[in-house]
Structure P
Amino acid sequence: MSWRDQLRADPTDWLLEFENPGVRYLALRDLLDCPTNDPELADAQEKAHTEGVIATVLGAMQPDGYWVEPGPGYNPKYRSTVWALILLAQLGAAAAQDKRIARACSYVLDHALAAGGLFTASGAPSGTADCLQGNLCAALLDLGCDDPRLAGAFDWMARSVTGEGVAPKEDRRALLRYYAGKCGPLFKCGANNDLSCAWGGVKVLLALSKLAPEQRTPEIERAIRAGVDFVFSIDPAAAAYPSGYADKPSSNWWKFGFPVFYVTDLLQIVEALVALGYGGDPRLANALDLVRDKQDAEGRWPLEYSYADKTWGDFGAKKQPNKWVTLRALRALKAVTSPHLFDHQK
């Protein structure tokens, strides 16, 4: 079944409109599979970097490579360095296209990466968290960051899932240990009452999915298996993961958004699992049905979770058909039907 067969109507022409150069570029690249040497794709990529939100974000960057204020870049939300880089990656920005992006990648590695490969909100190892680690590892990889320190960040991320070589948080003399925030294996988080945090777990799995199979160490493969088992421990469509301070799952699971920062939606679960090759897994069927059911009669998805006026750029009105969310959904549905994906049920 083609990805178009899953749609009530084909919105491709809508996504290819010139008024949104960023969406147009990514639709040509990811939905139509234009070859890298295609002149139309090259022109769209150039316009996305010089006329779209990418240009707005890069125009606000300081010469040293940070946004708003120097340092680790987690605060203030959602315009500082961490969030600017995560946003740029989701917009399709590339270091090869603009040297400022490579400078910003180096800056965040210099200031937010602690010893042992931990990305941190504070500059100290104790400021690490799964959502931050997964988001930055994924973003830097997507941006084309070519820095050996990134391998160490992926290694810590994998070991933090399985617990391999990571001491308990009480062992303050250990070179590599858990902390009050990132407090244990399998995505345990102090902000979730020391329970496993599915929001953080999905970010980690999405980042690990971006590594080519030949780049995955045995530790990374074990982390992927453990993370997938956790996500599939319930029906993902129900999102009934541990909620440390609430009696029911956050309603934000069912609100598809753009950009996607630390709040996670069900579409991102699908994105991560499909990218890891689980698109044909029957345990994902209900979540895929939920994604399909959100499209309107014209094959478009609405923006339900918004960072309006909080981050760089305007990504549309809430509850209205949205090109960025539609692009996310179509890429996921297309990946489900891609023949190169390994079906883990075989």
Structure Q
Amino acid sequence: MSFKLPKYREPDFTQEIFANAPSVRTAAVEIDGVAPEDFHATSMYPEYFKIDGEWKLITGTRMDCVPVLQEDGSPEATEFRHLRAGDRVIVGRNDDGSEGIYLYTKGFVRDGAAATDSFSFRSGRSRETSFASDYERLVSLLRHDADHGHIVWVLGPAAIFDKESRKAMEYIVGSGYCHAVFGGNAVATHDLEASMLGTALGQNLETGENVHNGHYNHLDLLNRAARAGSAKEMIAEYELGGGLVCTCVKHNVPLVLAGSVRDDGPLPEVVCDTGEVQDMMRAHTRRATTVVCLGTQLHSIATGNLTPCYTVTEEGVRPVFIYAVDISEFVLNKLRDRGSLEVTTIVSNIQDFLFKVVQLLRS
């Protein structure tokens, strides 16, 4: 299946409602981190702002930010915590164009689809559904975006709790189908545990059997990483190879690890400041063209909140495709129902999913 990028249809700004609309109103930030009253909140969808008589598309957006006018006159979606006194914030709560603000949801209507369709490519289904066409579309998309996009993988520990799934992620990262990885302490810790000791959470990766004193393995791993000063230095010291983290280090693929209150250790690379790690994730979601979320409800929702449904590349305005994979239909439905992201859901065991994707990528 060859990949064809959906064509983006811009609004017709020659229409009277747009031509006669006023330019946006702005108000100055008076206190760092505090937006003016009546601030406009951005969404995941394309939004246009009439600035000095010209309709401009906001790029690199995300939901629940405020648009701040830059020196060049362009709007930029800015988190509340990054607002600084003197910033000019666009204000207004009507997004129908009447206040110089227009929220646009119909830019990616599929060929042959009714003009009233909202931005949606596929809907979630149940475990009885065949996902064959979704696998084919995803593989075609990965091949395209390997050279023309920015692919982010969001991983839960299930992605590395198996010898073959670790090999699959090693292939995906090493072959250029991944430009950044998001996860938590667990996915990196147990992947490195597998590289060093052949276990994940104390279980032999090949047989699934618990090894003697296996519950010490991840703690030993964390202790050695702390002694080395970083996971990267530990990898060099112990000459580790294979798996997710070692392959990311080898190919200079960023690994953004968010801390939580339940973490052991954690690894020195884990960022425990939520604002800091969100900024690190945002640097990639601003560029993301494809996001693949595997077996992690929390990180998937967080990433979805940071990711717009579109981005602007050398190919023009294009959609950001999000795939979410989990064995639980409840988790996938919760993701779809949040309203924070458009997502293709696949009900599958993570190991089976990775095996199938790599099999198709190799074919």
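We did not get these values from a lab; they are worked out from the coordinates using the rules stated. Because the structure is a prediction, the values reported are computed rather than measured. Cβ atoms are built from the backbone, for glycine too; each structure is taken alone.
I have 3.9 for distance in nm of label points 7 Å out along Cα→Cβ at positions 133 and 269, calculated from one of the structures P, Q. Which structure is it?
Values: P: 2.2; Q: 3.9.
Traced to structure Q.
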Q: Using mean count of other Cβ atoms within 10 Å over residues 37-44, single out the structure from P, Q with the greatest value.
A: Q
**Q.** Read-out percent of Cα pairs over 13 Å apart, for residues 13-68 alone, computed value 59, structure in P, Q
**A.** P
Q. Which structure, out of P, Q, was distance in nm of label points 7 Å out along Cα→Cβ at positions 53 and 261 calculated from, if the result is 5.6?
A. Q
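Out of P, Q, which structure matches 31, 61, 7 when P(r) over Cα pairs in 20 Å bins from 0, in percent is calculated?
Answer by label: P.
If helix-only ellipticity at 222 nm (-39500 (n - 2.57) for each DSSP H run of 4 or more, over all residues; to 500) is computed to be -10000, which of P, Q is the source? Before the final figure, lay out each step's value.
Values: P: -12500; Q: -10000.
So the calculation was done on Q.
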